[in-house]
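These notes open a run of structures that come right after.
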Structure I
Amino acid sequence: MVRAWRTSTEELKEHCVKPTVKHGGGSVMVWGCFSSSGVSKFVFIELIMLKEDYLEILKSSMLESAAMRGLEDSFIFQQDNDPKYTERIVTNWIHENGIYKLPWVAQSPELNPIENLSEMVGHHINRNTISRISDLKSEIEKAWYSTSKEACENLVDSMVRRFQDVIINKGEPTKY
């Protein structure tokens, strides 16, 4: 935990905010999705993910996850703008399958509730001493599937506040 001395009017000023680093270390990559009704499929990615790999994950996991949650035809898909997510083969498949994708801005972690869910999983994992990749994977999976419906519901419900805060702060950092 990092602490900073600041006044109440400074809490979101640049010098009082710790920036995050995308792709900041670690040796396990995952793909997962959730809705307000809970977590769904979870996939470990063994190598560097290419657009074809991402498309296969969507084909094998996203629609199955929606069905698991009873959302076959009634969900809005959110993902960030990683280049492989916006490749033509991916966007064509999303369009061909009638999936509504929420338009998204680049580098907007405060608008992406999966970042908060990942942090919750990370807190669970950090409570344990892990020395092998297999143990890390096991702990990640255990933490993911033990995430409560209420936690997922709160993250989804926070979206309106997230958008409002970003607008109020004119794109500057928010509490999310």
Structure II
Amino acid sequence: MTAGRGHAGKLVELDPLRAALGPLRARGGILVFTNGCYDILHVGHLRLLESARALGDALVVGVNRDESVGRLKGMRRPFVPFEERASIVAGLEAVDWVIGFDEDTPEVLVRALRPDVLVKGGDWPLASVAGRETIEALGGRVVRVPLVPGRSTTALAERIARRPREPES
């Protein structure tokens, strides 16, 4: 879907995204949606996004904006500002579009975009997946993708913090 577009062309707002989804919907394509903070992108994120994209014809990724990340992860987060996180995610081949959101969950985006498949990491209990009821009511499905063991932003940040510091010269 994104051939010929640089990553900046993948960063979209809601109304242009809905318009861009028109041709996909018209041909009966399958829209997949997932979301996350993506603060320090790691191989677990990559595998989840690749798995999500394999479930349909286009993948939209919702990325929490900075204030939302701070509320969810604590005042010391995000490590990387929204614009950079969104650009990095958009730069991945598996991703067709990236849209930011300010809320703590992507429920508003899920209702607005009405994806056919909603994807979350396997650490999320099905009952806790924001947007699950909306998707199921529309006849879509929720897929939980297994995590890559030992790979998380929190674990990575803790590992970095534990490293010995080099003496200052």
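Supply the structure label, taken from I, II, corresponding to Cα extents along the principal axes in Å, for residues 71-118 alone with the calculated value 35, 25, 14.
That value comes from structure II.
Say we calculate distance in nm of label points 7 Å out along Cα→Cβ at positions 31 and 79 for every structure; which of I, II gives the highest result?
Sorting by distance in nm of label points 7 Å out along Cα→Cβ at positions 31 and 79 in descending order puts II first.
For distance in nm of label points 7 Å out along Cα→Cβ at positions 39 and 95, which of I, II scores largest? Show your work: numbers first, answer last.
Numbers: I: 3.4; II: 1.6.
That would be structure I.
Where does the value 2.8 come from, among I, II, when distance in nm of label points 7 Å out along Cα→Cβ at positions 47 and 143 is the thing being computed?
So the calculation was done on I.
Readers should treat all values here as calculations from the given coordinates under stated rules, not as data from a laboratory. If you're wondering where the values come from, they're calculated on a predicted model, not measured in any experiment. Cβ atoms are built from the backbone, for glycine too; each structure is taken alone.
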